Structure 1
Amino acid sequence: MRQFWVLSTVVLALAAAVPAALAADPAADAKATPKPEPKPEQSVTQHVLHAGAINLEYTATAGTAIVRDKDEKPVASIGYVAYTRRDVKDASRRPVTFAFNGGPGSSSLWLHMGFLGPKRVATPDAKAAPPAPFSVVDNAYTPLDKTDVVLIDPVGTGLSKAVGDKKDEDFWSVDSDIECISRFITQYLDDNHRWGSPKYLLGESYGTTRGAGIVRYLQERSNLAFNGVILVSVATDIEAIFAELPGNDRPYPLYLPAFAATAWYLKALPGSHPDLQALLREVRDYARGPFAAAIDRGDSLTAAERLAVAQKVHEYTGLSVDYLVAANLRVTEVAFDHELLRSRGQTVGRIDSRFVGATFDPLAKEAEYDPQINAVRFAYSGAFLDYYHRDLNFGAGKTYLTTNFAIGGKWKWEHHAPGGGLQMAVNTGYDLARALTEDPHLKVLVLNGYYDLATPFSATEYMMDHLGVGPDAHARISMKYYEAGHMMYIHGPSLERMHADVDAFIGETSGP
């Protein structure tokens, strides 16, 4: 108490000593104490990776970069971690990949510690990771053998924040986010002399929405051509995956094949289906044909017709006929997650439906949590923060936001698409289509998990088939599938295949 009183007395005395004219003049006060311009920070460390077939020396740069607007005013401090190989003859020609997760509201730690970085978190397959100490291992599947990697945290995540006259919320919209990350990328290329490098974007989930917008933005605004875009668990067309939007019936047929894959994996189907691929071919045909037609009929569907469709959907999903009729054939992912194993008292994971957990309220209409997220988030967050502070020697005394849930509720989903049209619910597939059409060398690699209910593979197939591009551009899109979920890299065999697919894609598109 005495210390507080002394401090208060000193503050009051200093305030009394300020000239009355200065205290009464805010403009003079601002001139007397100008706001300091934010400065970038860096921690550069040297490492060697010996893992599997990979044997390489690399530099890790953890830091913040000050992004400026078109008037050269600082607007954001963007946190990033860059990994660059040292044992190369000409770094200016080596591929560089810019990567980010999604949310919106997620930092890049998931891709960082799951696939892209030289260290990864090892977790048991389709089970909850044990508590600390967490298992962090050398990553034999990092793409550092083929490309340098720059992991980016958007404003409001990690250490990234608005500066100058801006507020974090100013960047929480589709277009301002695209512009901010685009400016970071061009600034990184400037600062590190990498304009001659083959360039790639890699985004996961909402990061694919962002990535498809960035490739077009930089193509148009900065004459920057990417060699390739890697889309992991695609969400470019929001209306194709969110049936929760009022009056939006488009997602229901697109969910059906992913529902079938999940029910097959969890042994919840009423019949015998020994071959997943054969089942999915059958369900795809039904979903695109009779089921889509029934949904399109809407209220004109007769009770008998509705019952017949419900019986068929029951065979493909394991959901009861009565439930499907009561739901009017329209089942969202979160409703499916709750209902499929409700009789067993279990909830199915939305991010990866191979994960199941106990149901809190069996009478609820929808899943109240995601067992997959809870299974891995503690291990990923704890392991990353220890690695970030200890190995990368950065961020001490600062709060790193692994996930910022406030962003999702404040996000502005409107998007000014190429051609000037305003989308009220973003679809950056239009941006990707323009980029593919105008750059005949651009190629796209799409990575899908069969057991992803957040961005179902069947919805992604629809998105890629409805870009509105010609045969040549469509032929430059390649699709890969994994027997895992949204974060397919947490599944060991899928991680190994993912590494091979990404390496091959970069090798094929980066030139001699």
Structure 2
Amino acid sequence: MTATEIVSIDPTQGQEIEVVATASTSEQVDAQCERAAAAAAAYDDGGRALRAHVLRSIADGLERRRAEIVALGQRETALASARLEGELNRTVYQARLFAEAVDEGSFLEVAIDHAGDTPMGPGPDLRRMLVPIGPVAVFGASNFPLAFSVPGGDTVSALAAGCSVVLKGHESHPALSVLVHETMTVAAAKAGAPDDLLGLVFGLQAGVDLVQHQAIRAVAFTGSLAGGHALMEAIAARPDPIPFFGELASLNPVVVTPSAASARAAQLAAGIVASVTGSAGQLCTKPGVVLVPNGGDGDALVAETGRLVAQTDAAVVLNARVRDGYCAVGEALSGVAGMRVVASGGTSDSAGFWVTPRLLEIPAAELGGVELHECFGPTTVLIRYDPGQEMEVIEALPGSLTGTIHAEEDERELVVELTRRLRGKVGRLLYDGFPTGVLVSWAQHHGGPWPATNSQHTSVGVTAVRRFQRPLVWQDAPVWLLPEELRDGPTPVPRRIDGRLTVPENLA
């Protein structure tokens, strides 16, 4: 393998399978971005009808190649076929859901204020709506080869907003990236999309070149905190810094109250272990810390959780970098004063990217000065607390995507206080559930305070489209120049006209 070759690797054996591509040169990235800029203008001219048609065609194209996509994904990521089938279901569903949202049109936030007298004096005719921001750079994620990579939610959001996309394929699954990119490109062309609506580049330097190209108007990234920092620095060096939407690192605290530990220790232990070890612990919403009460009920919960972890087989992670990071973080955590290893799972002698699941425990009183960071992989830390200490722990935690409370009916006051403490730390609150598994819907929010994300926007659900739009106002514009949605008369989209919300009959 040369320095410029992009190689597909079998993570179970650590073996190179095939050369998929070569790292994109700066000249190639420049050409791809220029073509994306031309495609963006043509795509925008096609209006909502073209966007919806493209999204549905892409969904159909991915569905037609389902067997091929899942088989290649399994070989290249070692994720279970059931997981990849579910991820493809989500990917296809979200493309169709976003097409419905484009048809419905409320995401445009159309507002019309007709000319007339106002308390401020005579007012002009003002017409406002959200328009595409321009070509978007999307960085594929290692841990979601479909839902957060080439065909994922960031790409779908940008297409729904009316933007072209240049994708930076992830080296953990380059062959899959090429396959789904080809599938989507063919499907988009069948729907009448302009050439180069979807571009694909590879390589570390290509990522830097991409975010610094003058044609790129926004960046979506799901990955490590270090990677996010590097891209933000590259963007800051531009003469015209652009929006960066990063999902970076999250601990996703789970709080188990005393009554919950007493009432359902075995059930909670099973749920914790499933959530922590599922997909080899490589989910952004994996519980990184679990607050467990001191006392006999908490001891029983810890013991059962440890028993289940000890029975868990060694897991294959996505690449050597994930494996090495997992080992390094584990070594650092094990060296923290007061930290003990409750249980370790299976091991493997294979040359592949295998890791051992583990369960750690530390008293809340020993946490002073300890900075807990996300450990990407099948590990969690149990924090043992006395009444009142759980609040102090929550206050000391960094921002996360999620926060979860397991409690019983007789603990309402405690739940209210826990909710108050957690709501400033997370983007999604869960009650008596587990955070892994994120439904794509209108009401979903997948984001949180730093370092979970650097944005108030979501990267999952229909409102993720908002990241790739910007407001534009037409003042006293001639009717013939206005977009269809801004003209007077019947329209299929909701609008606020002279301050009053109007909803078409087909949506009422």
Structure 3
Amino acid sequence: MNKDIPYNVLNKFYIGSHANRIDLPSEFWCPDFQTTLNPHLLMSATSGSGKTTLLKEIAKYLYYAKKHIFIFDLKGDMIINNDNGERIGNYIEFTAWNSEYGINPFEFDTGVKEEFLKEIVEDDSKIDKETRFKLQNSGPKVQVERLIEIIRKNFLPNMGTIQKDILMYLFSDTYRMKGIIYNEIDTWLNELPSLEDTLLLIQQIKVHFGRAIPTRFNFDDSLDYLAEVDKILFEIKTKEIKLTNNEESDKEELEKDIESLNTKLTEIHKSYCNTTKSSLEEHHIKRLDLNKWFTNNHIDIQKYATKESLRTMDKMASYISALISAGTFHSKRPPVKSGLNIINLSGLEVGIQRFIVDIWLGKVFKACKIRGEYEKLKDKTRGEKCDTFFIIDESKLIAGNTREKNDPYSYLNRIATESRGFGLGMIVAAQSAEHFPPEFLKNFDMQIVLNTGIADYETVRKAFGLDKQTLDFVQAGRGKALIKKGKQFIKINVFTPEERKAYLENNAA
């Protein structure tokens, strides 16, 4: 396959020839074909069956067909070369520490394009009924709910009501720290918060409830003092967080900075006491300063006041700290490009892999929804029915448990059921059919079964409704496949990359 082959030939991906009928034309897949119900493709195959090779060939086909493609490489083996042996595509690597690129989980869908959002903020008369509906189903509140669900899926499958409530409070208040309020659209353009802001909020809450509460002091005439103390305390907390998560080489410098800030805080406090002849203890000053900090950030501290809430918050802090320690959740966005993007997550822990994939799925799915129904788009140069694809090998790493697989609101299932109208397709592969959510088996138009492991034989047979004789065909070894055409599976001899290239060149001629 090469760029000299015309697009009308590349518009079909030829899977292979019929095993029993050499007189029939080779079988193909085309997500833009008139009779294709949806652009999704599902593949079930054991290790060594040729699954990864076939996925790479499909990725090359989509690349040359000018699609936008996101491959989540969970094993580090999705390097794709052209026929000259040259690597193609845009490679983005997330590393286990000091990752150059990151994802900010607080980045939220605005429901409309950013340019239009700015126009709405300037002139709310442009908000019609349809726009209002989109806005009310997006924003920071929706993102908070989604974040909680992602944490439940990947870290806390048995999340209780109190845990969910505390996370909702913390994430909502984290947005408030940046002045972002869910029902005030003009605030949606503010700078986004980060997970470090959430951890800082938790530490401020712990300081608040861990100290005595003065009741008889009035500092209305000391706002300048309080503002300066507030600034220094914030710097101290920020550096303490960095000290907790930084490399050993930075430890000494951070400790000196914290010591210097504490010295400065003490000097300012002494100066204030000498000027006002006050005898307040320093921790009282800090406590009053925290009151001001919460007030300035429009945070109702009382919702965290119970012992159970504080205990729960401490537990949540450990999960948030773990995410920060992963080094992949920061504001430097990965350089996504038009065409083929391969996101290497192979060095990350499984839970972090799932977290990133969930966020990425949601971002692209929501972007496709914002632009509107695909058939109504004027620009269809990248395909008649779709232009964007996800490719995920080893889907067991993201499918989750039974509850997640049956959750109709998960992005995996929503993409399977809703994305067809928005030009978004998904290609997934796994070693066992039990890794696929039921929605996949019901909604994926193209289904391919390659050689099946002995342990997964019965699971695959029942999931795809195959009789033993039909499934035994692919057990002969590599190069055999069953593909679903309509309601029936047919037997195929899968093309090797060389055979596929020759077939395309002959047909192009």
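Taken together, the values in this text are just the output of simple stated rules run on the coordinates, not laboratory data. Predicted model, so just to flag it, every value in this text is computed and none were measured.
When Cα Rg over 2.2 N^0.38 Å, for residues 37-204 alone is calculated for each of the structures 1, 2, 3, which structure yields the highest value? Between 1, 2, 3, the highest calculated value is found for 3.
Using volume of the Cα convex hull per residue in Å³, for residues 133-292 alone for the comparison, can you identify which of 1, 2, 3 gives the largest number?
Numbers: 1: 232; 2: 136; 3: 166.
Going through 1, 2, 3 one by one, volume of the Cα convex hull per residue in Å³, for residues 133-292 alone is largest in 1.
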